[in-house]
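Student: Listed next: structures, encoded as structure tokens.
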Structure P
Amino acid sequence: MNGGISLARIKIPFLEIAKAIDNLNESVLTPEQLISLKECLPDRDESSALLRFMKSNSNNTEDLCEAEKFMVAMLKVTNPSEKIDALIFKAHFVHRRNDIIETARTVETACDDVKLSLRLKKLLAIILKVGNQLNHGNDDAHAFTLESLLKLNQAKAFDRKTR
């Protein structure tokens with residue numbers, strides 16, 4: 001019954017739908033229509049029952065409901081579920097690609113902001129200078145590890161309270 005309701009919304013003949021899916025023609029159906037059609041595809045038991053019915057009734061489909069007529073049309077399509085998935089993927093591909101490109105641009109901009117930040121460079125220089133002073137007053141070190149930055153959170157002043 002749900003299949004009949006979904007199929008009634010699509011005003012395209014079932015044979016044309018089957019042909020479009022078999023030929024991977026994305027211009028005939030919308031992604032939403034494809035998703036609803038995928039739910040109406042026959043499983044193995046339904047396919048074999050329909051084939052037996054069609055043989056016994058000389059391929060006459062007059063006694064079948066709309067959902068069963070759709071299933072009969074889809075029997076001629078090889079791998080209909082995979083082809084519908086491919087059509088859905090193809091329909092959403094451009095939007096997903098654009099989202100990924102936008103996310104990559106955002107990450108790239110954030111990286112550029114970090115690399116070009118004068119305040120961050122000054123802060124890291126101060127941390128290096130403080131680290132050198134804590135290590136016996138030598139200004140010999142020219143770098144520090146990221147792990148040592150995390151340890152700064154654990155450093156306390158002489159009163160053992162102030163961080």
Structure Q
Amino acid sequence: MNAGKTVEAYLAAFYSGRPEVRALLADDFEFSGPSSHFHGADAFLRASGHAAAAARSVEIERLFVDGGEVAAFYRLNLDHRVGSIRIAELFRVENSRIRSSRLVMDTAPFLARNAGTGGTAIDPVCHMEVDKDAPAATREHDGVTYYFCSTGCAESFTKAPERYLAA
């Protein structure tokens with residue numbers, strides 16, 4: 001599989017939660033994004049699963065391939081008040097497996113700068129600021145209401161609240 005096809009397969013698998021995504025990543029995969037860095041494919045997939053779960057679809061707008069380097073420009077449609085966001089991601093592909101990814105996106109739309117009268121809260125899963133008047137989801141735990149940026153984050157929290165509250 002050429003580098004461009006590898007990246008296309010990865011984006012489709014990652015944002016739809018399909019298990020074949022792991023086979024497309026090198027074991028020593030390196031990820032760098034606006035608020036996180038990961039070394040190792042398994043660590044990356046464990047930590048990013050909730051974010052991928054918030055995706056409704058991915059639309060590749062442009063793909064530029066230069067040997068093993070692939071620049072992808074795509075629109076990510078989300079289960080989030082933001083709706084969709086454009087992303088630029090640079091991949092390095094070796095032997096049909098992605099060795100590294102550098103993701104760039106504007107995170108400002110995710111911030112609740114114009115929060116209503118209810119104020120803001122921090123999503124305990126991804127640590128994004130959430131407008132209490134318009135969260136994507138809420139969950140009650142031990143008498144406390146938690147606010148979430150997406151249903152994916154809320155579902156992750158529901159499965160293991162103590163994991164996120166301990167952090």
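Student: Thinking only about distance in nm of label points 7 Å out along Cα→Cβ at positions 37 and 149, which of P, Q has the largest value?
Tutor: If we compare distance in nm of label points 7 Å out along Cα→Cβ at positions 37 and 149 over P, Q, the biggest value is for P.
Student: Work out the source of 236 here, i.e. which of P, Q gives that when volume of the Cα convex hull per residue in Å³ is computed.
Tutor: P
Student: Can you tell which of P, Q yields -7500 when helix-only ellipticity at 222 nm (-39500 (n - 2.57) for each DSSP H run of 4 or more, over all residues; to 500) is derived from it?
Tutor: Working through the options, I get structure Q.
Student: Check the numbers for FRET efficiency 1/(1 + (r/R0)^6) of positions 45 and 125 (r between Cβ atoms, R0 = 41 Å, to 0.05) across P, Q and tell me which is largest.
Tutor: Q
Student: Still on this structure, please answer the following. To test your reading of the models, identify which of P, Q gives 13.5 for mean count of other Cβ atoms within 10 Å over residues 5-12 when calculated.
Tutor: P
Student: Which structure, out of P, Q, was relative contact order in percent (Cα under 8 Å, 6 or more apart) derived from, given a value of 23?
Tutor: Working through the options, I get structure P.
Student: Supply the structure label, taken from P, Q, corresponding to distance in nm of label points 7 Å out along Cα→Cβ at positions 53 and 69 with the calculated value 1.3.
Tutor: Traced to structure P.
Only the coordinates and a few stated rules stand behind these numbers; no lab work does. Only a predicted model underlies this, so the values are computations on that prediction, with no experimental measurement involved. Cβ atoms are built from the backbone, for glycine too; each structure is taken alone.
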